[in-house]
Structure 1
Amino acid sequence: MTEPRSVPSTPDSRRKSGEQRTVPFEDGRIVYAEYGSPDGRPVLLFHGTPGSRRVGRLFESHARAQDVRLLVPDRPGYGRSTPRSDRTLADTGTFVEAVLESAGVSRADVVGFSGGGPHALALAATHEHLVGEVDVVSATPPPTLSPSRSQMHRVLGTLATTAPTVLRGLFRIQAWAAARRPPSFVLSGFTTAEEQTAISDEAAELLKQDFLEALSSTHGFVTETALFGQEWGFSLAEIDRPVRLWHGDADETVPVEGARAMADAIPDARLEVDADGGHVTTLLRRCDRLLDRS
């Protein structure tokens, strides 16, 4: 497969890494950031749920070393992007097209972390002309492949569909508390105490800032909490792109069984199980390999 290359939307290679860009989209906007090499191979990164464009900083040094131009959008309702409460997973390609056009990119490889995984897979299934190869890490599986959803996830999913205003209020309280607590407060929501000891202080602080930026608007978190408990609107069997799934066998947030089931359902898929890897440490250990196409 021919590697996708990018034509920078601006010829100024001196732009600051992580610089925010705004794209008009429908009656609002999509905001994204770029990291790595300005004229490198384009890779689109879908952040987690919740998450924001700031998570791209985890990949900064790896992107530069591998000549990758990393594009990281705030999905609608996160960070600085306008909410769209009616969006679905299957229409992910509509805002991605706007981002890629702004960046001067016709096609990109795709990486999705956690709740970004379903969006990466949706893009590959519905807008394959935009996609090269796909990597998903600690990805949330469709409800048909995850019958053992935790009670907490079931309760949040019910609130998201029946009382979204209440859930937005709860998430605002969580963000208020997180801003006043150490990073461990944020990490405790999706890592075990043992996993936290393997996360550097720098990465922990970055993940805290990513969380706070994500919840500067709580709409995206509520929307996706509802989406993940519903039918996805596309079949994994429709994906006609190579997919690598990376998952830790110690992930207690999204157990590895869902990844095994997705690997069986996707025609051209390969599963890499990270021994003793947790929800976040699997991502941190694989930043370089996720960008590698050699």
Structure 2
Amino acid sequence: MNQYDPKRGIALSIGASAMFALLSAYAKLLAPLSGLDIFAWRIVWTVPGALLLIVLRKRLPILRQLLYRMVTEPKLGVAMVVSAVLLGAQLWVFLWAPLHGRMLEVSLGYFLLPLVMVLVGRFYYHERLDALQWLAVVCAALGVAHELWMTGAFSWPTLLVALGYPPYFVLRRKINQDSLAMFTVEMALLLPAAAVFIIIGGSLTTIGGRIDMWCLLLPGLGALSTIALASYLKASRLLPVALFGILGYVEPVLLVLVSITLLGEVLNAAQLATYIPIWIAVALTALHSVRLVRFATR
């Protein structure tokens, strides 16, 4: 039975993208905490939210089963730890970048990510690419070539996002467990590291007397992360996969807008020569996805 609800799904997906983009600006409100401090506190406050979602969605038996399998199947346990580390790196750079004027570089990584995934599909999963997809790859390559010509290399935040997420997605696909249960376990696995960062970084002392931090800003960080996740996961169930993929391009667009309007970063003419071919590639990939949706619904 088809349970798609495009109107609601699109609203939830765009809402989730907006909340994820706002997280980059939200980090500025948490001064004087460092990016590593904010990352650690995000983990601490996201775990309760994820567990609440588990209970509300009646996924507790699924979570228990996953935890049991991690204990009885060492390979699965190791895979989940690796998955948590890969995700942790992304969560950290996402909160570190806006504090250091590097959010545009992170957004470029998110623009490149769908195109990297196209190449992963072609060369790792041996999926066939049509003319539009190959044209998108060529356009992206032009943007990449320009960036390499201008700077000699992509910045490491761009590379971390564009090349760091694909192994995470591939590993998650291999593990093949409930998405929300996996996310909850990943967050829980990151808790010990988060605790160490909080203790070593001295953030407890830094914000010890800040009532606004304890009562509003830090809980808000966890709530924003959890609500964004809940909306994202719900949208993934209400939309066809291809349409859900198209809407995934909304987030990097919003990240650029947030970077320029709220974080004060500047997109200069030289950078536009890198971004424009990549934006064209994203548009071509989106067009390809639209055609897939139309074909599937005929």
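With distance in nm of label points 7 Å out along Cα→Cβ at positions 31 and 183 coming out at 3.1, pick the structure among 1, 2 it was computed from.
2
With Rg/Rh (Cα atoms, Kirkwood Rh) as the yardstick, tell me which of 1, 2 scores highest.
2
Supply the structure label, taken from 1, 2, corresponding to helix-only ellipticity at 222 nm (-39500 (n - 2.57) for each DSSP H run of 4 or more, over all residues; to 500) with the calculated value -10500.
1
For relative contact order in percent (Cα under 8 Å, 6 or more apart), the calculated result is 43, so let me know which of 1, 2 that is. Provide the component values of the computation, followed by the final result.
Values: 1: 21; 2: 43.
Source structure: 2.
Any read-out appearing in this document is the output of simple, stated calculations on the displayed coordinates, not a laboratory observation. What you are looking at is a predicted structure, and each value in this text was computed from that prediction instead of being measured. Cβ atoms are built from the backbone, for glycine too; each structure is taken alone.
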